[in-house]
Each structure stands twice: as C-alpha cells, then as structure tokens.
Structure I
Amino acid sequence: MKYYIIAGEPSGDLQASYLVKELKAADNEANIRCFGGELMKNQGATLVKHYKELAFMGFEQVIMNLRTILNNMKFCKLDITEFNPDVLILVDYPGFNLKIAKWAKANNITVYYYISPKIWAWNQKRVHKIKKVIDKMFVILPFEKEFYGKFNYKVDFVGHPLLDCIADYPKVERKDFIQVYKLNDKPIIAVLPGSRSGEIAKMLQLMTSIINNYPEYQFVVAGAPSQPLSFYRKFISDDIKIIENKTYDLLQHAHSAIVASGTATLETALFKIPQVICYKTDQIFFEIAKRVILVKYISLVNLIMDKEVCKELVQKELNTINLSNELDKVLTGEARLEMLNEYEIMHQKLGGLGASKRTAELMVNYLRSN
C-alpha cells in the first residue's frame, strides 16, 4: 500500500521514522512518501520536503513567511494528489496538518493522525472538527484516550514511541563521550534550551547565567539540528560547550538538567535525569494563554503524572535565584530521589515498549479491513 506521512519538526521526524520502519515490517509492499527529515529518509521513505522548510513558529514568523507557508501547503496538496496514497498519516504539527486533513477529507483521502494535537490543553471544542476530518486517531499519552472518550470519539492508545527511541539508542561510553567532545571529568548539568529560535533567544542566556555558582559541575548545551552553532553563540560565551544534534548522548551522561518545556522534558525523564523545567514567552502572549489554557502544568512529565513531579519556572518565576534554588534540590538529596521514583511510575503509565509497532500494525489492519 501507499502511505504519505507529514511530520513538520525534528521530534516528529524521529517518531515518524520508527513508524516508517514498522510500516515496512507490517506491509512488505509499503511505498512511503513524506514531508519530514533525514531520519525518515534513512528508514526508506521518499523525502519530498524537509521540515526545515516548514518550521515557522510564533505569530511574527508566520506572518513574515506566510507566502512560503501557503506555497508549501499548495505543493503538499499537489504532491499528495499525484501520489494518490491509500492513507495520509499526519504526525503532530497541527497548524499545518489539520488544514491538510480538512482538504484531504474533502477529496476522499483516508486520514490517520499519529500523536494527537494538544487540543486537551485549550479550545477543546476543536475535537468536533477533528472527528469530521480524521478517520483514525492514534494517541501516545494515557490521559488522551479518556479525553477523547468524553466526546464520544474512539481513539487508540498505543503507548509512547520515545520509549522505543531511547531503548534502541546506542550506548556511548563516558570516557569516549568526554574525549570526543573535549569535556572534563566533572559531573554534567545538561542545558536543553529547545529547538526554536524564539525560545532559545529568550531563555538560553538565563539558563546558563548560574554557571559560576557551580564550579564543581560543567554545563553543556544541547544544540538542535534546526539551528546553527553560531546562533547559540549569540547568547553564551565561547567557553561553554555545545554538543550539536547529540542530545541523547548528552542525556546518557548528565547528572541533572535544565530543560525548556516541550518533548525534551519527557526525554530527560526517560533517561532518568532530574530536571528543572523552564518556560518563557512574550508577556502579551502569556497573558492571553493564561486565560485559555485548561491544564495545570506545562510539561509532559507533570501532565502525565497529574502532579508537579518537576518544578516548572514560568515567565517571571524563571530568574537566576529561583533557577539556582531549584537546581540545588535536584543535584543531591531527598528531592532528587523522589523525582527519580516518580519517573519509574511514569514509565509504566506510558505503555511499555513497542508503540511504533503497535501503531503500524493497527494502521495496516484498519486499511486492509476497509
């Protein structure tokens, strides 16, 4: 069968790459075409548009690049039409993907959605639009099945694909890691400032401002593939190490972490690294968001556990004093051990290994039964 997959960000490319691998295992005649990245391409999908050409986040970036976004959407529709897939599989990235879904449904194309948009966080009425344009929804967070059930929409909870990604990731010896990246023997505090230019610009300098308080540790920044090294250097000094596109290598050897809210908070927890979570955006946007957001927490770890496992420093709370105080708690002592215990419970809630395999087999079976 023919599959067309759209993933618009690095995390989507990673998780979709596992899906591509398992679709090929479940369907030995699978022909897969995609918007995505190198990871999907490496698993055998035909890459027609890289996510770097799609990644415009925030109101200002969207307005400035509106023509490019519209051209990408037009190209996508034409390419899907020419390919004529048995199914269109959308991976997260709702701003783009839900518009494509509406068009696809109007053109009698079967649409599956893998990794639900976070509609449970705000404007939950969007679920009614999703029900109209998405034939099957595959969710990866345990509370999402219950959420959709409230709207009489049956979805499949498949478990979280990050468990597979992390379990399969090759182990790197510490001595090799230190040697390759020219680090010293001090324990590592990993700094994960996100992948988008806006969040890096707002938080990275602050996230590394407390370095002098911790001479017994070394701070190492995780660089995302979507940003050049020169961009990070605008906000930190040359003596702070940056490891590009090897976040999992860094997390394997980190003692603690300072993490921008997003998928990275869950990845850090699955590597069993105690963390402090940071979030900062434009104050006007934040004031608006406060009035519409329906969830108590901003991080996936806390949302899954339905309590504050990891401290979230948001907006004005994100300052050097609070950051240092919270980091102290996770470096040693009871709070660190308690967080690690909560991580173990969270791991069980996420459904165990095999999410990508379960998803691919369900998709193939659904398609063959039609």
Structure II
Amino acid sequence: MQFKQIIGQDAIKQRLINSVNENRVSHAQLFLGPAGSGSLPLAVAYAQYLSCEDKQPDDSCGECSSCRKYQKLMHPDLHFSYPTFGLPKETAIDFIEQWRTALLTNNYLDFDTWRGYLDAGNKQANINIAECHQIIKKLSFKPFESAYKILILWLPEYLNREGNALLKIIEEPQPNTLFLLVAQNQDQILNTILSRTQLIKIPALGYHEIKDFLVEKHHQTDEAAAQIAYLSNGNLTEALAMLQEGNDSFHNQFVQWLRLCFGNKGIEIVGFVDQASKMGRENQKNFLRYGINFLRECCLILSGAENLVHLPPQELETAQRMAKAMNIPLAQGIINELEKAHYHIERNANPKILFLDVSLQIIKLISLTIRQKADT
C-alpha cells in the first residue's frame, strides 16, 4: 500500500516520511484516528515505505521486491494482530487469509466489516493472552529481509490486562523492531501501553476530500457526492457503505416526518412508520444519520453561525425556515432521540416499533416546547 492510495492526510504523510529520512523512527507509535480516517492504511503505507528498497521523495517505489510483497500483505517481516472472536487459544495467524482478503478489498476496513468476515455474530471480541504470546514469539527474531520487522496491531482497545504481557517487548524490543498500534479510542487503551508509545493523531477527513473522491473515483454527481460526504461526517468507510446501498435523498422524507410530528398527525405518522420499516437496516441508519446532521446544521443557524453550515441551497433554505419554528433545546432533544434510534437499529430493533416510539417522543418534545413558550 502506498501513500498515494490514501485520501487526504497530506500533513501526516509528510511527517511519517520525514521521520524516516531524518532517522527519527520511534520503535512504538500509536496511530490514533476516528473510524474511516485512514489510520490503518497509513500505518501499512508507512511500514511499506520503511521497508522499500528504492524510496522516493514522497512515497515507496511500489516496484521493488519488498513493495510487491507488501502490496499482497505477505512480506515475511510484516505481522498483523487484530481482535478475534473465537476460542481462547485462537490467534491472529488462524485468520490471516480472511484478514488479507478484508484489508485488500477495503483499505478503510472497519470493525463491523471485520466481524462479518469471521461470521462472529454476537460473540465478544478481544486480543487474548495466546495472541500476546504469539506476538512476543514472532518479534523475538531479527528481520528476515528488510531493515525492520514491523507489527501492526489494529484496535489495541481490545487488549485487556493480558496486554501487560507485551510491556517488556514494547519497551525493550529487538533492534529494528517496530510496533505500530492503530486505535480509535484513546481512553480504552491500557495506560501501561499508551505511555510507551509515540502518539500520532489523525483527523477525520474533510467534507470536500470525501466529496471530491466520490466524484473523481466513483463518478458520482456533485449533488449525490455532496449528500454522501455530508452524511458520512468525515468517515470514508461510511461514505463507501452508503455508496453501495444507493443514493436516495432523505431530505424531503425527513422534513415531511418532522412536519407530521409538528402537526401531531397520528394517522399519517403511522403511514410514515410503515414506509420507514420497509427501508432496510442500512437505509434506516442513513436516514437517521441524515436527520441528526441536518438538525445540527439547524443548531448552527440558531446559534448565529450560518457561515459554518454545509448544506446544498435547497436544503439550506429549508433549514433556515425550520430554524424559525424551533429552538436549540428542542433540536438537541430530537437529535438525542435520533441517536438512540440509530443505536437500536444497529442492534436489530424492530423498526416499526422503534420509528413509532421516536415519532411519539418527538411529538412530546414539541408539545413541551410549545407549552413553555406559552408560559413565558
């Protein structure tokens, strides 16, 4: 994997390249970034650059023997560790073929997609003690071909107390042995491991980076790309998932739902609930995500920060009108209900019951706001 295959993150790429060229490579680094930001492909591209036999000023060559092996994720000095869902004695090597397939299929691999590759169902994920011992064993040898032996440990948040078994080898590794940890939540990482790594913060992708990528690489129209970029909120994994699910506009549907709730039109709300229950889980999640983001834009308008709003002209006009009919507490209350609904949809809640309940909660919030205005 090369840096040029990764969207955006130019400052991070240059920082990583400079660390190699200036001989400032830390033996334990933590790539910390939100889902879909590119932290995992950045770690792999960095490892490939470190091992490249003909480094270019801004990337690995992509043609040498080392690069060709890295592009297949089959270099003898490249090792991966990741959460698994099986028996206590199972380790990452037992699932290496699934891992290579998953990562080569989508460089921006996320946890839910990985769970699907292993048919894990509702099993609990972890990086167990057997895997920790396997890591120690693999890294106790010198590099075979490259200057560095590299371990990429994806989602160290799933290391429990067993992770303390790695402290000695992280603190005192073999010469030219590197640990590249790739995480999303700093608070869930063992402090003993966190304190031994150099932190590299990777920001979420920008709206225009995702939009331009969808237009250039996936031949989306400006309008379609803009909506997906807006809904994805800097998460390229989510953007690609929405692309596969289709590109239906949720704006009119969401605004109509709110109008029905504002009018307390029970029979028509039941009709909407019936339609929403047939949308399919991914589209239901995208619909709720759109509503959350749209109302956040309304909050910006209500706060006087309209210059920060990223909405197409038609949707902006609707948001401006809607902002006149609500206040920030009401918008925040509806957002909270939509976020809870999104959480439960992900966990296979009954959509008909869920959307009816959310509708009733929104009506309740609107009624409360009207009463409060009347009292004042």
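All of the numbers you see were taken from the coordinates with simple rules; none came from a lab. Here the structure is a predicted model, which means the values were calculated and not measured. Cβ atoms are built from the backbone, for glycine too; each structure is taken alone.
When distance in nm of label points 7 Å out along Cα→Cβ at positions 251 and 339 is calculated for each of the structures I, II, the largest result comes from II. Figure out for me which of the structures I, II the number 25.2 belongs to, where mean count of other Cβ atoms within 10 Å over residues 43-50 was derived from the coordinates. Value 25.2 for mean count of other Cβ atoms within 10 Å over residues 43-50 corresponds to II out of I, II. When helix-only ellipticity at 222 nm (-39500 (n - 2.57) for each DSSP H run of 4 or more, over all residues; to 500) is computed across structures I, II, the figure -14000 traces back to I.
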